[in-house]
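No lab work stands behind these numbers, since they all come straight from the coordinates. Model, not experiment: these values are computed from the prediction. Cβ atoms are built from the backbone, for glycine too; each structure is taken alone.
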Structure P
Amino acid sequence: MIKKEKGLIICISGMAGSGKSTLAKRIAERYGLSYFSGGDALKQLAVKRGYKPKDYGWWESEEGFKFLKERKKDERFDKRIDDKLLEMADRGNVVLDSWTMPWLLKVEALKIWLKVSLEKRAERAAKRDQIETQSIMRIIQDKDEITRSIYETLYGFDFGRDLSPFDLILNTDRFDPKEVYDIVSKVIDLYIKKLHKGG
């Protein structure tokens, strides 16, 4: 485990359906790091408000949209989660599965964006939820716009479009999950070597 300064901090981000959560968990396990998910934390807040989020596809559901709109009206939901994420980063040796941290972190971190096409996201969601691809594509687009609006209002960054904070942008349309894991692992290994050398 890296002990230099805050230790190893890896931030994995990407639009819903990019495979970021699955990758982040595997990376945390491989390098012996803690794992914290902004999305999971938001779901925990939703439960406290009487929602019943399921593991997959909840954000695209009618109930998920209702909570998304509630978040848009009250910035305290997202602020609370982001404060927790920043706290986890301050402890170090963590993988953050987050939509906001790449823009908000002020400490040394490796930031990875998993790029994925709208078509591929819709295809995966349609297969998961057994609904028509064009219908889920419209739902995803609407959800993206509300999410982007929340973060633009809160922090002023253009989520999913401004990729300037990222050290690695990987197109997951071109690679299967194992290949994505292998590529990201190699980049992390190189990053760790640089940390040790002070580069």
Structure Q
Amino acid sequence: MDEPLLSIENLDFGYHPQKPLYKDFHLKLYKGQIVTILGPSGSGKSTLFELISKNLKPWKGSITCKSFSQIFQDPYTSFHPSYTILNQIKDVASIDGYEELCDFLALETGLLNKRPHQLSGGQLQRASILRALLMKPQLILADEPTSALDNIIGFEVMQYLIKLLDKVGILLITHDEELASWCSDKIIRLKQ
């Protein structure tokens, strides 16, 4: 079997010593998999991404991760309002092959020369996926990638992500039970 893209072993972490969010938590994620972290607000879903990103330090345990990029919950706050989408993508990634990816995502290339507020929520979330893909990750961390979208656009966005599984693994955070059941290879449920 391939080496995991993400391996979490014996993780302990919390914000209060008496109330750990994670106690002896384990996770392995491989290329081609969608593993979903499902739970209500405050259960530690986004905290897990902060730990993986090394923005937080675990109390105990280890997190080993291949190259990753993130798709954020709110596409409007994940782009700076004053600059074009294309310029912001160029700040973090090579744009080689972006036209082909735009075709794949049903995103008109001309939209990338606009500022974020000039795009719809669905267009902007697809631009966010484009940015994540152009960073050439092995792992995509997707934080509620459909929550700011209507059901039809959200479904389309998830279909695009599923088509990528021959190249990447996806760790998905959601509180949406139906979405998790539909697309996940494995679901990890967190309690409040």
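Annotations
- Identity of the structure behind 2.2 (criterion: distance in nm of label points 7 Å out along Cα→Cβ at positions 65 and 161, calculated), options P, Q: P
- Value 14.1, 38, calculated as Rg and Dmax of the Cα atoms in Å, for residues 33-120 alone, assigned to which of P, Q: P
- Of structures P, Q, the largest value of mean count of other Cβ atoms within 10 Å over residues 17-24 belongs to P.
- Origin of the value 2.1, where distance in nm of label points 7 Å out along Cα→Cβ at positions 137 and 153 was derived from one of P, Q: Q
- When mean count of other Cβ atoms within 10 Å over residues 9-16 is computed for each of P, Q, the largest belongs to: P
- Calculated for structures P, Q, FRET efficiency 1/(1 + (r/R0)^6) of positions 73 and 89 (r between Cβ atoms, R0 = 25 Å, to 0.05) is largest in Q.
- Structure from which -18000 was derived, helix-only ellipticity at 222 nm (-39500 (n - 2.57) for each DSSP H run of 4 or more, over all residues; to 500), options P, Q: P
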